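Next come the structures, one after another.
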Structure I
Amino acid sequence: MASTYSSSLNLELQATGENSGSWGTKTNNNLQKLESAIKGYVSIAIASTTDSLATSDGSTTDEQSNAIIKLTGTLSGNTTIQCEAVETWYIVDNATTMGNNTLGFKPAGGTAASLVAGSKHILYSDGSTMFDVLADCGNITANGTLAVAGNVSLDGGSFTFNESSADLDFRIEGNGDANLFFTDAGNDRVGIKTNSPSTELDVVGGIKATGAIDFDGGGFTFNESGAALDFRIETDTLTHAFFADGSADKIGFGTSSPTSALVTMNQANTSGAIACLTLDQDDTDQEFIRFDGTSASDQTKSLTTDTSVGSLTGHIRVNINGTDFWIPYYATN
């Protein structure tokens, strides 16, 4: 009765009484193939877009029976390399030059696992599908540095950094900024575009919020450094509903160029039918407006006791409790 061969490693299964004089050689071949299956290494240059591992019954030249396979060569297109459709496992080192091409590894007639350029894979096959062990492995603990050159996708679970509360900083680098996002663990601070945040959140650059902002439990300071920076609040129809002119040290309502006073109000709509200023004093014992200034007996100061003012020049229209009145004003002597 002739020898037969095992399905996974192509070991020669000798029949009783056969192979007289060569039994030892064949047994040694089988032992070498077993050794290759456990610790063997082979380097294979991919020759075509549909390449296959060499198989050989009973021979030690069987590429497929090695535990570790290094793939080399330059891909000429999307490529698939295959082994026999049997249960097996491999450590594969993809050292090919892939360019924009893909490289898959599969059992013959089955489903391939995708190999990543310049990466090593732990693979196993159930005879019809090749599986990448690290594609959906369980818990992983890395006691050293974990370096990832490709994308990282966290889906279906939370992410915790520094669970033990050690003094460990966290940094995200941008295309042109080394500290696009930085957490200063020692000081419990967060920096945007700075690795030395001076407060709980320190942003070097602009901030834009499209939703609501809630300041609760603390003061709000704009332009602490005293630079010539403007501050503007826009409403539905007014571009400058409130405007602080940082260089001129003036405030405008309805205008971006307050000029004649510290505070300028401009009812910018010529048909708005509203007053520039409304004063509503709910405390009837208190005045509407208080003027503090320097008094003089003549008209040289902001307040005067002089009753011999100039001639009546005109009136200013005011509305008190819904009724229009006129306040007279006089020219200076």
Structure II
Amino acid sequence: MKLARLLFLLPLLGLFGAAATLAQTSSGAPAGKTLAEVRNLKVTILSTMLADDGIGEWGFAALVEADGHKILYDTGARPNTVLENSRELKIDLSDVQEVILSHFHADHTSGLMTLRRELSRSNPAALSRAHVAQGIFLSRRQGSSEKEINAMIAVKKEYEATGGKFIVHERPDELLPGVWLTGPVPRTYPEKNWTPGSKVQKGDSWVEDNLPEDQALIFNTASGLVMLSGCAHAGIINTLHYAREFLRPAPVQAAIGGFHLFAATDEQLDWTAEKLREFQTAQILGAHCTGIESVYRLRQRLGLNRKTCVVGTVGAIYDLKDGIQTGPIAR
């Protein structure tokens, strides 16, 4: 009788074992693991529209300094903007090895080759590792035209010719202790934070390009999660929802970067603000495509103020300990 019962239970034990293995190897933090925390974090915007000093442009880039490590997030719209702005702000990028590209759009990627070539003169390892999400090298078209519009296909060859390496992420990855790259973000909520009209090739078909490779950086800190986004084409709420899912359902200490809300209706902004309230969002530094009016409306709806919900400028800083610091034009 006991032998028969054991034989009956063996397949079930195998299923439980497989489930446990899956829980440990699926995307995000393994179940039960103690998550590393970032203790010191500073994010400096190097490309956006408003500028007290340096060059303003329709683009985005930011330097991340986390516990002694540096990462460049996006590279601006014009080839020289980030290089010139970093020099004017007296920021040395030559010791930055890791660069992240949030998605394929030129206003986030055009500075890559200029920076790589210029900075590698003093340090061959400068910007030699580029982190991208699955889908960034897919073929793209605008409207009915058959012309290729994804410049990243050509940039890939140029970059690799300099000795640079692309690392393609299909799921969340911890780049440094407490520093997570989301990889492609699931579209749980019906946010459509992209401009319609372009198509992307999926197999033999051409479908609407919803920027499947859009990704963000998430920092796990003792006071909550901090998000850095280029455009949040996947949706700011989808991105934060995903981060709270694969990491932990912590309050959002800060959301930084572009959120592509400049064309959002009042109803869409109200919905976004309500979700941000649910996430206990404490600070917003809205740059690039977020939109000035959108930042002000989020500030009002969330009950934040001129120190905790601010329009991003070139040189603006988010510091984990000191909060948001920006120039006179955005105060």
Structure III
Amino acid sequence: MPLGRPMRICVTRRLPDAVEARLARDYDAVFNEQDRPLSDGDLASALRHFDALVPTITDRLSADLLRAGDHRVRVIANYGAGVDHIDLQAARAAGVAVTNTPGALTEATAELALLLMLMAARRAGEGERELRAGDWTGWRPTHLIGQSLDRRLLGLVGFGRIAQSVARKARALGMRICYFSRRPAPEEIAVALDAARMPRLEALLAAADVVSLHVPGGAETHHLIDRARLAQLRPTAILINTARGPVVDERALAEALGTGQIAAVGLDVYENEPRVTPELLACERAVLLPHLGSATIEARTAMGMQAADNLDAFFAQRSPPDRVA
């Protein structure tokens, strides 16, 4: 808990009640009552007038904002694991600490990846739309035939906490596991999950029945899955993205779906959120969710409490447990 006078903090979006109650108890906390994205001007003002900022992925803290030079903010306690919306180099140069909330959203996001796999494989979105529109004429043997995930090969691109949780859950469905990452997983994890490391991303794309993306955002992974790599996928393959929208070239993906180059896609993140490429919206074989990866009350509350823990540690002059800059 902070010592001395309450520090003034700006919370950029509404958070679960228990989190807001804790922050209001321990800090002079100002909340975004309208729950709308803040403009660059709003963020610049917050950097000048508060001791700490609690942003989310909708708040782009660019180098220009962080270089302004008259910051009062001393710490940015990001509400979320990903920090590609914050210029970490500029934050360091400005003497502003940055923390995140890894781990809190692992299981919720892994669950959602499995949900997208099942919905895409079994054509659940198509079926629900048909039924709600009043177009269902009754059971018939060839209606909306999908594919089973049993004994199918799941290819995980990236093999961190979330991907490993997806692997554990997918094995319960009878799926086989392979992965691609820069470094091999610890042997005990690979053995426990019976996960084979693929030597190249292209090899994974060519072999897998389902490809699930679990890499961070940023310049290094921008359009990692582009037109050429989509062409490596099997015509029966399913692509899942719960990572970051710009990891996939959305227009190339819409083309691949439109031509039947791949079978289906399940997306929870998009290149230009909240806008979605219109061709994807029109594609029946695309399962599209509105960035719900961590949207369980358990995960969203844990994320807020983790951000509060980081604030408490920083203002008590301890090292924040989740400092990234």
At a computed -8000 (helix-only ellipticity at 222 nm (-39500 (n - 2.57) for each DSSP H run of 4 or more, over all residues; to 500)), which of I, II, III: II
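Cα extents along the principal axes in Å, for residues 74-169 alone computed as 65, 33, 19: which structure among I, II, III? Present the calculation step by step, with values, prior to reporting the outcome.
Values: I: 52, 30, 23; II: 45, 24, 20; III: 65, 33, 19.
This figure was derived from III.
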FRET efficiency 1/(1 + (r/R0)^6) of positions 234 and 298 (r between Cβ atoms, R0 = 30 Å, to 0.05) - structure with the largest value, from I, II, III: II
Ranking I, II, III by mean count of other Cβ atoms within 10 Å over residues 154-161, the structure that comes out highest: III
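We did not get these values from a lab; they are worked out from the coordinates using the rules stated. Every value quoted in this text rests on a predicted model; they were computed, and no experiment measured them. Cβ atoms are built from the backbone, for glycine too; each structure is taken alone.
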